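Each structure below appears as structure tokens.
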Structure I
Amino acid sequence: MSKVSVIITTFNREKHIGCAVESVLNQSYKDFELLILDNSSTDNTRKIVEGIKDSRIRYIIHPAMSISSARNLGVRESKGEFIAFLDDDDEWLPAKIEKQLKVFNNKDTALVYGGFEKIDSDGKNIGNHRPVLKGKILNDLLSLKDDFTASASNPMLRKSVIIELGLYNEKVLTGEDYELYLRIAKKYLIDYTPEIVLKIKTHYGSRLGDRLKDAAELELMLLDDYCEIFDNDGRLKSFYLQRIGGKYIRIGENKLGRSYIIKSIRSYSLNLIAYAQYLVSFLNIKVYRFLHDKYLKIQRKLRS
């Protein structure tokens with residue numbers, strides 16, 4: 001039985017799936033199985049995958065389902081002690097599995113991640129990130145001050161822990177990985193290998209994680225699930241309420257969005273961004289979105 005189960009979830013990625021698969025087959029660590037879960041693709045994904053001959057590959061075409069459900073299908077089908085997901089448009093560096101396995105030397109360590117490189121659609125490097133968070137990091141993850149894994153393609157997970165915690169929450173439609181990592185961090189240790197272990201492709205246009213209402217609902221759920229932490233940290237609670245309000249405003253639900261921004265200010269009266277956000281919310285929605293994008297770009301530059 002293979003020690004590591006690699007799981008690629010894919011849908012209509014004929015341009016990328018071949019590179020993703022090859023990046024797994026080129027790993028320096030060879031004792032793995034590779035499950036490719038196809039969400040009923042309608043392009044040439046099947047032809048490309050079936051053209052790659054390797055006994056470690058299991059190709060499963062399944063009915064259309066959410067990414068959370070697909071990840072759970074992968075966990076149930078897997079046979080390894082450790083699980084590593086790879087999105088169909090990302091690529092691992094050759095020593096990824098080997099380096100992460102070496103860090104699993106503590107039974108209380110449930111997740112190991114590494115550094116990553118972001119590349120554009122042409123393969124050009126647009127930034128590197130080295131890991132900094134390890135140990136008991138629940139509060140750090142909730143604060144969103146670090147990019148952490150940045151992608152589900154990054155971490156390796158202990159399968160027994162995923163099962164113990166009830167698998168991925170299939171009610172979560174976006175941010176399902178982050179939600180699971182929080183549950184892991186609440187009970188177990190997180191560790192990392194300092195090296196860059198994967199390339200994350202950055203695409204222009206819509207992606208699965210761009211569902212603003214779903215993202216707002218996840219943040220509301222987190223406010224409830226981790227209420228003890230938020231109730232003791234008004235500034236962090238204010239930050240979440242501000243984010244939730246902003247998401248609702250960006251989808252045109254201004255009244256609801258403003259109500260959350262007001263709650264944000266009440267939680268932490270020195271949140272100056274919330275005051276500005278409230279005032280800007282009365283402008284044209286296109287202007288609001290434009291200013292929001294500018295604000296995010298400034299934040300990213302400050303963090304880089």
Structure II
Amino acid sequence: MIGIDWGTSSLRAYRLAADGAVREKRDGADGILTVAEGGFPAVLHRVVGDWLAAGERQVLLCGMVGSRQGWVEAPYLPCPAGPAEIAAQLTRVPFAGADIRLVPGLVTRDAGGVPDVMRGEETKLIGLLAAGVEGQVCLPGTHSKWVRLEAGRITGFGTHMTGEVRAVLLGHSILGRLVQPGESAAAFARGVVRSGQAGGLLHHAFGTRGLGLLGELAESETASYLSGLLIGHEIRAAHRPGEAVHLAAAETLAAPYATALRLLGVAVQEHDPDIVVRGLVEIGRHWA
């Protein structure tokens with residue numbers, strides 16, 4: 001089988017053996033936003049055409065390639081969902097010479113009945129389930145996911161726009177006027193601690209400016225402080241007290257979350273950021 005994690009800005013393709021071992025891996029910059037209308041078949045041929053020519057006939061795609069802006073929209077599947085339910089809802093993609101299927105995204109609803117969605121992360125989570133992980137999982141990113149895994153299924157999740165809000169505040173708000181390049185572990189920790197004090201996130205965010213104007217926070221520390229503040233608020237809102245947190249993300253994304261969680265006394269277990277391949281394999285095992 002060929003498995004492809006095809007996101008907004010990049011893709012990663014895996015040529016998989018019958019036992020799930022990765023025979024070959026390729027990275028590409030052809031994220032869905034770079035593909036012209038009707039251009040997905042040509043990109044696929046360019047990236048893995050030789051694998052197809054060599055006889056690989058099953059292709060499993062996950063990620064934003066199945067979104068409304070992607071190749072074909074794969075409908076959202078309600079939680080709870082495990083590999084069997086997900087495999088039963090694969091969306092077929094018309095393509096000459098191969099059987100191509102898209103992994104569906106997942107949808108859940110919070111206590112107020114408001115829907116929350118994910119697309120791409122479900123495959124990573126199936127990989128974690130296959131590795132025996134249960135409990136609370138955090139997948140840091142532009143839109144971080146806090147997920148519940150129970151009895152071999154994804155039972156629910158919540159999304160936090162922490163990464164995107166940070167980028168907006170630093171790039172398009174008055175807070176960014178005080179920022180100079182630099183990283184500070186002490187300023188990050190200070191932001192995490194501040195997130196637990198009275199006042200709320202919006203008040204705390206503006207306090208970043210006050211600290212800078214009065215010389216109590218260096219311009220080179222501002223971005224780190226704001227990161228700690230935002231991640232601290234996210235953790236306090238999403239973490240279930242008394243439970244360890246499983247982290248799965250690239251080191252640059254996972255490291256600040258691991259630091260913040262440990263500062264708050266939360267046990268952390270980190271996992272292979274490339275766990276998506278195990279999820280593709282597991283869903284592929286249920287492909288009928």
Structure III
Amino acid sequence: MQDLIAKAATLLEALPYIQKFSGETFVVKYGGSFMDSPDPAVRNGVARDIVFLEAVEINPVVVHGGGKAITRAMEAAGLKANFIQGMRVTDEATVDVVNRVLSAEINPEIVKTIESLGGKARGFCGADIFKCRKLLLDDKDQPGRKIDVGFVGEVIEVNTDPLRQCIRRGVTPVISPVALGADGKIYNCNADVAAAQIAIALKAKRLVFMSDVPGLLRDPKNPDSVISHLKSVAVEELKKLGVIDKGMIPKVDSAVAAIKAGVEKVSFVDGRAPHSVLLEIFTDEGVGTEVVM
């Protein structure tokens with residue numbers, strides 16, 4: 001009986017959040033090692049959370065990554081993965097592998113998983129949704145010099161029409177992080193930046209980044225040092241201190257851009273933790289790091 005009462009209490013705690021967010025759009029960046037887990041329960045856990053959001057009339061939009069699968073596919077094709085400032089150097093052969101793995105393998109698998117759990121989903125190749133400009137990196141050793149990392153783009157435009165059509169029909173769009181360049185070619189894009197641009201374009205209520213860490217850590221070596229609440233004005237200072245570094249920089253910069261554009265809250269949660277998306281959205285305590293204005 002006590003277990004049943006506890007379950008009822010959890011449902012009642014979630015009720016005001018369900019009422020508040022009904023009809024709103026939530027963008028979820030779906031990425032991390034849990035996507036590669038051999039355990040179906042781990043892989044299905046996030047998809048089940050997405051189906052729950054659909055069931056309570058919240059409109060989820062998913063942007064997924066797939067870096068580890070891309071590296072495996074490159075190795076199988078005899079291509080060597082090379083990174084500069086956290087960005088994958090992407091030549092013509094590499095971008096073909098990237099697009100195939102993201103858009104033709106991972107994307108349909110996520111759609112299939114959501115549908116197998118009773119949800120509705122539709123996959124999109126990001127090139128049909130995103131337009132980008134070629135990304136050139138600043139050379140830290142030679143100020144003023146730019147580094148060309150190949151077919152790597154920065155999302156600058158989102159085609160929202162097909163996404164809004166899905167939302168109106170109660171279908172979750174699932175989008176791969178590739179984009180179309182001005183030259184008509186496909187570019188590999190940072191999935192965090194792509195997710196933030198979708199959240200901005202759709203005027204989403206929330207943006208949730210899922211990865212392999214429990215949140216933004218004050219000490220990267222200590223998983224218990226999660227910064228649970230972060231105001232956007234504090235970000236620059238944390239960069240100077242090295243707390244926000246490397247792969248976290250595009251995530252946090254994207255979060256701040258989304259907040260400034262009107263997204264109410266951005267969350268960083270651990271995709272390996274069971275139901276981290278639901279815990280972040282529907283409980284008073286939440287999990288991970290929340291970024292607010």
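Please treat every number below as a calculation from the coordinates, not as lab data. Please read all numbers here as calculations on a predicted model, not as lab measurements. Cβ atoms are built from the backbone, for glycine too; each structure is taken alone.
Could you figure out which one of I, II, III the value 11.9, 36 for Rg and Dmax of the Cα atoms in Å, for residues 127-166 alone was computed from?
Only structure I yields this read-out.
By the measure mean count of other Cβ atoms within 10 Å over residues 191-198, tell me the structure among I, II, III with the highest figure. Display every interim value, and only then the final one.
Working: I: 19.8; II: 17.0; III: 27.8.
With respect to mean count of other Cβ atoms within 10 Å over residues 191-198, the highest-scoring structure among I, II, III is III.
For which of I, II, III does Rg and Dmax of the Cα atoms in Å, for residues 31-86 alone, calculated from the coordinates, equal 13.6, 38? Spell out each step's value before the answer.
Working: I: 11.6, 33; II: 13.6, 38; III: 15.3, 46.
Matching structure: II.
For Cα Rg over 2.2 N^0.38 Å, the calculated result is 0.99, so let me know which of I, II, III that is.
Clearly, the read-out refers to III.
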